[in-house]
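For reference, the structures are reproduced in the following blocks.
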Structure 1
Amino acid sequence: MTALGFLYPGHSGEDDYPRIEQLLGSDIRVDLVHTDMAEDVLRVDALRALGSPERLADGMERLRLSGAETVVWACTSGSFVHGWDGAQDQVRSLAMMAGMPASSTSFAFVHAAREIGVRRVAVGTTYPEEVAALFTDFLRAGGLEVVATRSSGIVTAAEAGGWGEEEVLTLARSADVADAEAVLLPDTALRTVAHLGLLEKSLSKPVLTANQVTVWEALRLADRRVNAPELGTLFTREPIVQA
């Protein structure tokens, strides 16, 4: 049994995680601990506070009891708002608290893109433009070329969590451009796992979504590879060997 740990802020799209657990198979367990959200607003200062050491430490104390072997901070915006270096410091601090390998959803996107061998990406975000720009900056710092960005201007995770298949598909299509080798949907509040097959069929290219890459990242840290076609290209492709 491989036990994967996740720190997830608030309550929006968290039901993606038991869905993923079911698709992965019986020897993988997904343990989710909710961290505190003092304010549900997609504003830079609030997002920086969301991933504060105090909040992560409180969540880690509860997650440690689960027996998790790896831990991922399951909040894209709560990591990339610190910039590449700040997000690395955040992950290092989390690993020290946890005593186990750690990462965040922001780094998961960069690692997942490398895994499937794509460099040019389009980004479809629920975020306001200011927050979306910080995510594209983060991706570029990770070596990806962002060829298009779509901002939806949503200001709360709760609103993103209320989106269904039609809204998610519209966002992905509006973000996509011909030059993009993959489309990224970065909000962990957005429920996307049930729509991955439709998204990739509609766009005819890989689609990487926040909760999908978050669980893949936890598996990567645990040195596990799982073939799960329902979870998209990321869970079916052979890894790319980096030169």
Structure 2
Amino acid sequence: MPQRSRLATEIAAVLRRERGSRRLTQQQLADRAGTSQSAVARVERGERIPGIPLVERLFAALDLQLAVTTEQLDSQLDARMDALAARPLRDRIGDLELDLLLDRLGDLPYRLTGSTAALLQGAPVPVDVVEIAVRWRDSARFTAWLRAAYGQRWDARWREFGGLYLEPEEPGEHLWRTRYGDLRAQMCDELPPAVEVRHDERSYRVVPLLAVELTDPRAADLLRRHRQRAAGGAGKSG
């Protein structure tokens, strides 16, 4: 499956946000721009870079115009990681509302993994969703919890929450939005070995950083980037 274009994804997100802020349906925007609802839907899914004339018409229909700038590759990510490194870990955990979600999980067996585990072990990596590992044999309990938490599953095709099935056994990304926050699950046969970390009198069972790097490509890329930048900064200061 071809990798999504970052530019197409950004155009899609901005168009959805601006259309939504004006309380327009896709059909209403299409009528204004002289195109079809299906064309608007394709742009908003971000599956490929749309033609510039179509994008210009869509934004013009919202009384907006495109502005083109350039920046260093991944400079926004670097700036975000720098900002995170400057903030107390307590605040970063609070931003994620991690404790609220974990309290609501009750006695469901889980391990914190991915970027969430990296965060709790001090890495200044962006975390937008709580990541846990859950055993397949606990999937029925997990599904029942998702229903009780008013979960909505991420639909990768339509790039929105609201997938028809909550069950982890159903095809699709293991990402849900719940009343307590967003949750990504790594389904596994057995819970991975964990270490215990403590912050503000609370204990968390997390997957060690080395294991995170071996099992989670998304988090591994962030951790490698953090180390490379830290090493580069140390070299310059020396």
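Looking just at percent of Cα pairs over 18 Å apart, for residues 96-191 alone, which of the labels 1, 2 belongs to the structure with the highest value?
When percent of Cα pairs over 18 Å apart, for residues 96-191 alone is calculated for 1, 2, structure 1 comes out on top.
When relative contact order in percent (Cα under 8 Å, 6 or more apart) is calculated, the result is 16; to which of the structures 1, 2 does this value belong?
2
For FRET efficiency 1/(1 + (r/R0)^6) of positions 24 and 88 (r between Cβ atoms, R0 = 30 Å, to 0.05), the calculated result is 0.60, so let me know which of 1, 2 that is.
Going through each structure in turn, the value belongs to 1.
Cα extents along the principal axes in Å computed as 46, 38, 37: which structure among 1, 2?
The read-out comes from structure 1.
No lab work stands behind these numbers, since they all come straight from the coordinates. Computed from a predicted structure; not experimentally measured. Cβ atoms are built from the backbone, for glycine too; each structure is taken alone.
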